[in-house]
Structure formats: structure tokens, C-alpha cells
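Bear in mind these aren't lab numbers, they're just calculated from the coordinates by the rules spelled out. This is a predicted model, so every value here is computed, not measured. Cβ atoms are built from the backbone, for glycine too; each structure is taken alone.
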Structure 1
Amino acid sequence: METFQMEIDKESKKCMFRTNGGNYWTLVSHGGIQSTATEVEANTMFHIEWLGRSVALKASNGKYVCTKKNGQLSAVSDSVGDDELFLMKLINRPMLILRGENGFVCHHKSSNTLDANRSVYDIFSLLFSDGAYHIKSVGGKFWYVSSSGLVCSDGDKPEDFFLEFLEHGRVGIKGKNGKYLRGDSGALKGDAATVDPSCLWEY
């Protein structure tokens, strides 16, 4: 498993992938992807499609990146199949601190819910699980989305959440119900069908 640094362009919101040596992935002739670019340009930018546990990458030629049998990457596919799906895993990120448009995410003082408008923050643990993440609360319990759409912090069993890096420095978090987490009049809810500013979190 290779490690790359993902960067998000502020204007286009497309992603660049940088190797440990400092070079960027770039689209070359015949759809090949090579780690040879030293500067960001159109051919080093990729559009990410967030597909639950996996992602698909579309290169500047409009084609999806696939893995060839020899292990090489190539942007030659018109649609997404198994060869075009990639698993993205955050490394060196065991802690999660979230700040939304109204403030930080913090445990509610007297219930199992979470506030999304506080001036102070709680630190949560982020645990990778096969393309998804489990979010553990300060007391060792897990986040989950209740049937009423509230995000609760006292689960005995972990529940899957999916991180989508949608803008520079901001992440969307989707629950297993397919809805995004958002700050709503103080409470953290998991009920947004589409992303708006209330669903984007500094992390």
C-alpha cells in the first residue's frame, strides 16, 4: 500500500496527489499516470467521486483512473467498475476535532447528544474500518445517528461514518443512513441529503 499526500485546490476543489519524494501524479500520453510532475497544472488535478467505502478518480482527460494488471495506473475508463475503485485511508490522524459554521462539536452537558455550536471542543478518536470510520467519544462509547436524526455519543457498538474531503481544509461526514452531518440550532444532526455550508467541518 503506497502512501500519498492529498492536496485540494481551493478554486477548483479538485485533488492532487503528491509522493513522498515531492512529485505529483500527472496524466501523460496514452492515459498513463506517472509521479513525475514537479508543479501543479491541469494534468495533475483529479476529480474525486465519493462512493461510500471507496473513491473513483477522474483525470483531466475525462476518463476514470484504473489499475492495470501490471499495477500501473491509467486514466482510460469511461465508467466505474472494480478496477476503478480505490480505498482511501487517513494515516497519522487518530484524533478528530470538528468546527462548523457555528462553533465546535462538543458533548452536550446533560444528554447523549452532541452540540455543534460551542466555543470549546472535545477531542474524539477516529478509527479506520474498511473504508469507513468509527468515531469514539471521550468516555469510550461510539457515535451513531438515532432514528430521529440526532447524532448520539453513547453507542456500545461502532457505526460506520464516511469522510468526504470536499473543500480545502473542510470535510463532509456521511452516516450509514446516507445523510450528511450538519449543525442545526445547536445540535449535531445526521439528516442532510445534500452538502451545504452547515455540513462542512474544519478538522
Structure 2
Amino acid sequence: MAVINLQKGQKIDLTKGNPGLAKIMVGLGWDEVAKTKSGGFLGNLLGSKPAEIDCDASALLLDANDKLTSKDRLVYFGNLQSVDKSVKHSGDNLTGGGEGDDEQIHVDLSRVPGEVHKIVFVVNIYDCVRRRQDFGHIANAFIRVVNSSNEQELCRFNLTEDYSGKTSLIVAEVYRHSGEWKFAAIGEATRDASLSEIIRRYQ
């Protein structure tokens, strides 16, 4: 079965076309744009260069009103699993280096509580204001969904827009619809400077 490549705004069925699908891995990846030493001649002489860009992926478990009702339903590097253990984070990747997924979030759809209607996946740049970093410094960002039982990649969404000046991304969501689970490619960039600011959108 071929991987479905999505464009911004597109949606697909996850469980309807994959009977028995229960566990998925949501992989998020990005590359840092090639850095150059800064500061002109003196900067080059001293070897100064920008700080590494630390992107953080998180999952927000929302109710039917798109609200985050409990801090236990926020899964990120500081809280690696939801209280019901349906969503688990692989851990923080500080640089985005290497091939493939930089961070992974595992979802057991069969264990997601009935009152959770949507799981939103976001990425923000840690300490972006002090470090003067934005998504203009990031390239090749993507999100993909994999069937955990057989490691088959079900769909992929490559974020190809120019997100210069933006510091957070609402990447995609997995949500309930008519008794099934669907995936939606969002790709909405914001100027939220931290995960706390993103969360305020859902309170």
C-alpha cells in the first residue's frame, strides 16, 4: 500500500480503511538550515555561531469543545505520557540532527478516553525569543503516521511553506468522526513564543 502524501488542509480516514488499527506512531522531523558563523571578520575569527535550534513536539488531548481540560492531557518532554497512558512521548531531541524522525509520539487509539475527541500535534522552538530563532531557520519539516503493528507508514504531510518569523506550528490532528479516527494536515504557523502560549488557545 502506497503512502498517502497530504497537502495542507487535507484529511484522511485512519481506522476506516485499516480494520483493527489500534496503535499508531506519529513521527515528527525537521532539519536545521545550514548555519554560518556570524559577526563578520571578528565573529569568524572568534568562531562564534548561533545556538542549536531545539524544536519540541507536543500532543494536546482535547475534549469535544476543543479544550484542554487537564494538565495531565498535555504530553511533552516534561510529561512523557498522558495519565491514562494512551499517548506517550519518546523524549526530547535537543538538536534535530540525524535522519528520520526527530521526536515520536505513540498513540494507543483503543485506550484514548471517550471524552477525548481530538489529539493536536504542535511543535515550538524552545527559548526562541532569547535565542532569536524562528521557523525560517528550519527546513524539511514533516509529520507522518505509522501503523505500530507492522511499521507501515500510512500517511505523510511535508510542511513546505515559508514559516519565517513564526515560532510555533500547529502541525496536524487525529480526531474522532462517526466512530472512526481521522487525520488532518493543519500546518498553521503562529508567533506563540512557548508551549504555554500555545496551550492558552485551548483553555
Which one of 1, 2 has FRET efficiency 1/(1 + (r/R0)^6) of positions 127 and 183 (r between Cβ atoms, R0 = 35 Å, to 0.05), as calculated from the coordinates, equal to 0.70?
2
Out of 1, 2, which one gives 14 for relative contact order in percent (Cα under 8 Å, 6 or more apart) as computed from the coordinates?
1
One of 1, 2 was used to calculate mean count of other Cβ atoms within 10 Å over residues 23-30, giving 17.4; which?
1
Given a computed value of 1, 7, 16, 20, 20, 15, 9, 5, 3, 2, 1, 1, 0 for P(r) over Cα pairs in 5 Å bins from 0, in percent, which structure among 1, 2 does it belong to?
2
Given a computed value of 0.45 for FRET efficiency 1/(1 + (r/R0)^6) of positions 71 and 135 (r between Cβ atoms, R0 = 25 Å, to 0.05), which structure among 1, 2 does it belong to?
2
Structure from which 6.8 was derived, mean projected area of the Cα convex hull in nm², for residues 103-190 alone, options 1, 2:
2
Using helix-only ellipticity at 222 nm (-39500 (n - 2.57) for each DSSP H run of 4 or more, over all residues; to 500) as the calculated read-out, with 0 as its value, let me know the right label among 1, 2.
1
Thinking only about distance in nm of label points 7 Å out along Cα→Cβ at positions 15 and 151, which of 1, 2 has the largest value?
2
